[in-house]
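Only the coordinates and a few stated rules stand behind these numbers; no lab work does. Remember, it's a predicted structure, so these values are computed and weren't measured experimentally. Cβ atoms are built from the backbone, for glycine too; each structure is taken alone.
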Structure P
Amino acid sequence: MAARVAKITIFPMKSCDGLALETASVMPSGALSHDRQFALVDSDGRFINAKRTPLIHQVRMQIDPSSRTYEVGRRGEEVALRGRFDADSKQLSDWLSDFFSLEVSIVENDETGFPDDLGAVGPTIISTSTLETVADWFNGLTVDEVRQRFRVNIEVDGVEPFWEDWLFRSDRQPQPFRVGDVQFGGTNPCQRCVVPTRHSQTGEVTPAGFSLQFSSRREATLPAWAPREHFNHFYRLSTNTRLLNRGNGIIRVGDPVELDVI
């Protein structure tokens, strides 16, 4: 079975709910269109995100980027607000300010979004078998829960666990690979934060010792082909990318994923 795109997910509001797509546009910056397009900031311009507060896990926010509409509410409850970003952003900011008990504003970047790795703003990528392997490391953790904790853009099936570790090089030059007609360069294994230690819906830290157990298993199962130079620690999963050649600018579920030999 050849490597193919199994899932594409974008996160229109940074740290909030994902949106599954069948087709995604690759912007000239290399970012997927509408991924992390919006973000929440406080009065000092600091991000209000899942790294900063587990409360954000309890916000359910559904965004339709094409119509620039949103629905928001507490997870498990009825929708509290519906509106449009262009006309109704203040009511959304006010609701979020009440929820977080601090002043919240919404910022937007429709060119690169708000990625964590500013040197690699392309989509993150991982294999389905990697997610399955990580789920097996923890009793009671489902593949879908692992998927929601690690929040990766492109999921690839038809390959072995940690296949995405092929997508960065020991000399730290981008490793070219193609998704359909679009050429990306893999740059580095994504450094993880507190977010994967928490339940994706409640924000509860579970299971205890998640990051330590993950790091231990990751080191023990690191593939021979993975350049260890990139692992100053082993709390890393999925591969960050940047755009090399935009091609037709479209990626689709079912597209072949091919490593370019250089």
Structure Q
Amino acid sequence: MPNESNAKLAVLIDADNAQPSIITALLAEVAKFGTAHVKRAYGDWTDNHLRAWKDELLKQSIQPIQQFGYTRGKNATDSALIIDAMDLLYSGRFQGFCIVSSDSDFTRLAARLRESGLLVYGFGEKKTPEPFVSACDKFIHVENLSGKPDEEAPRKPQSPAQLKQDTALINLLRNAVDAASDDDGWTTLSQVGSIITKQRPDFDARSFGYGKLSDLVAATTLFEVERRSTGEGRPAALYVRDRRKLPKG
């Protein structure tokens, strides 16, 4: 598996279940994980409710895939997306998939792609059912993406007191640090982030008003954060330690 940032990705969008206003920010987020070699949006483009997609499809060079609804109440779009995903999987050209939908119908698809050793990034609203979220390697809530035309004011960062009251958050952070730490209690922040994502694919520091995990960890005031040089011209790495592990005295 290549480095994630160099991964060849297929971006498959359920246009019936996503808003065109988030696409610019969404593709910027996708670029953090790799390069989108395929960008497709699925829907019945003869239906007036998808008219708002036209400008985004052209601007972002997204290929619209036409799928008529054969029977009222049945979503043929989901089936078309799943079939194409399997075709792309068997082509052997991709290292990851980005599935844009809040629909739990894609849970089995995400699981199947991961069974084949591919990375799966999900993008959907906070109402997305937990099974689909858990089936992805990483799940991004579109509410946390910036740059939407109808975007609300940026989320105000939670105070240290508010963060400390969030028992689930603090336990998640502390357990991840403890799991990866050395004998002195130190570990790299990247290891902490990796462990957290495996446990909570939808975890995002932006949900608490912070742009990065490092900012969130520091804001709790419960951890010591230290930037260390790795030498040989490589960028410095952030290390973190639970303050409860500090030497006594």
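In this comparison of P, Q, the computed figure -9500 for helix-only ellipticity at 222 nm (-39500 (n - 2.57) for each DSSP H run of 4 or more, over all residues; to 500) is attributed to Q.
If mean projected area of the Cα convex hull in nm² is calculated from each of P, Q, which structure is the one that comes out at 14.0? Value 14.0 for mean projected area of the Cα convex hull in nm² corresponds to P out of P, Q.
When distance in nm of label points 7 Å out along Cα→Cβ at positions 81 and 209 is computed for each of P, Q, the one that comes out at 4.3 is P. The value 26 for relative contact order in percent (Cα under 8 Å, 6 or more apart) was derived from one model only; which of P, Q is it? Here the read-out was taken from P.
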